Structure I
Amino acid sequence: MPSDPAEIRKVAEGYTAAWCSRSAEAVASYFAEDAESIINDGEPSIGRATIAETMGAFFADFPDLVLHMDDLRSGGNKAIFLWTLEGTNSGPGGTGNFVRIRGWQNWRLSDDLLIVEADGDYDAAEYERQVREGI
């Protein structure tokens, strides 16, 4: 049964707040236990625990990270989550440079509105440049 777009928006708003809490477990709680998350066609993170581990490392690199939901498009049990990420690369070994990068995630959701698949992209070359040089 297709999901209500308003309910999907609530999920996306909660997901955004979880990112802003910088809690890897909070972000991972939006994923199904056996979910798959792929970023820039890389190796998939499979399972909620692995997704939390990946997020934890990222939050360590950007302790002041903020995620903004720029837009959300949904239909049925699919959604496109458009975002802007901002933060300072000030974790262990960080450069101290501020980063602002935009991207998106394509979601496939379960009937209980957990993310089953997330396939996301952002400009990796621009991200690396900003980590090295700042904005």
Structure II
Amino acid sequence: MSKKAGMTRPVMRYSEAFKLQVLRELETGRWESREEAARAYGLSGHATITYWVRKYGKEHLMGKVIRVEQPEERDEKRELRKRVRELEKALADAHLEHRFDEAYLKIACRAAGIEDVEGFKKKNAGKQ
């Protein structure tokens, strides 16, 4: 994105009191997230507040989630992801096969002089 001549974005400087107020509000639960606090105060993004969190040693506001899993849970998740990939591939293959079948039916009907392909399909449904 190019800037027009003479148009620069102003540099915002926040007071220590303001920074600490925002962090205090996060600690007391006024805001559910750094993103919400940033929106409320019109800050350009939550990265500003993240910087303040680190600067003032308030890492507990970072909202890190530590997940502890049993080995069998990790294996199960890995297997489920593998199964999802296999099913997605099978679905894509089935979709392509269906499209080919539809195209072949239209060609065969045209060759046989059948104009109403949908009517032909309804009339012959289940006859295979």
Structure III
Amino acid sequence: MILKHVGVVCSSEENADRFYGQLLGLEKTGPNTLPESISQVIFGIDSELTIINYTGEGLHFEIFVYSAQRQNADRIEHTCVEVEDLDTFLEKCRSMEVEIRQVRRDRGPLTFIADYDGNLFEVKGGSSNK
């Protein structure tokens, strides 16, 4: 089995560009439109949705631009990514005002970041942070 993409909701194209394009360095394709007829059947949303794809080095995020209020409380779902240098990446996150959640543990830090819409990402640094 191969993971083909991860679908994520962002409230605006600007938020998506800043996080997935600028921070993660992924290439943007789109936007495209998902017709209301499909959006309603698949997601129960009575409007067309804008879809933007961000890809690079085995990653593919399919971003659905949807500005309706979403509940972020008690979120557990997340995507885990590995970066070459965790410290450098976290410094970039700080400079871009990305929320960092980090817990120190005996076997190394547990690090999560949240995009500008509250989607969670676990971040591991190279092969040294399993």
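Since every read-out is calculated from the coordinates, none of them should be taken as a lab result. Quick caveat, the model's predicted, so the values are computed rather than measured. Cβ atoms are built from the backbone, for glycine too; each structure is taken alone.
So semi-axes √(5λ) of the Cα gyration tensor in Å, computed for just one structure, reads 28, 16, 14; which one of I, II, III is that?
That value comes from structure III.
Assuming -20500 is helix-only ellipticity at 222 nm (-39500 (n - 2.57) for each DSSP H run of 4 or more, over all residues; to 500) as calculated from a single structure, say which of I, II, III it is.
Values: I: -10500; II: -20500; III: -4500.
Derived from the structure labelled II.
Among the shown structures I, II, III, from which was the value 6.5 of distance in nm of label points 7 Å out along Cα→Cβ at positions 14 and 110 calculated?
Numbers: I: 1.3; II: 6.5; III: 3.5.
The read-out was computed on structure II.
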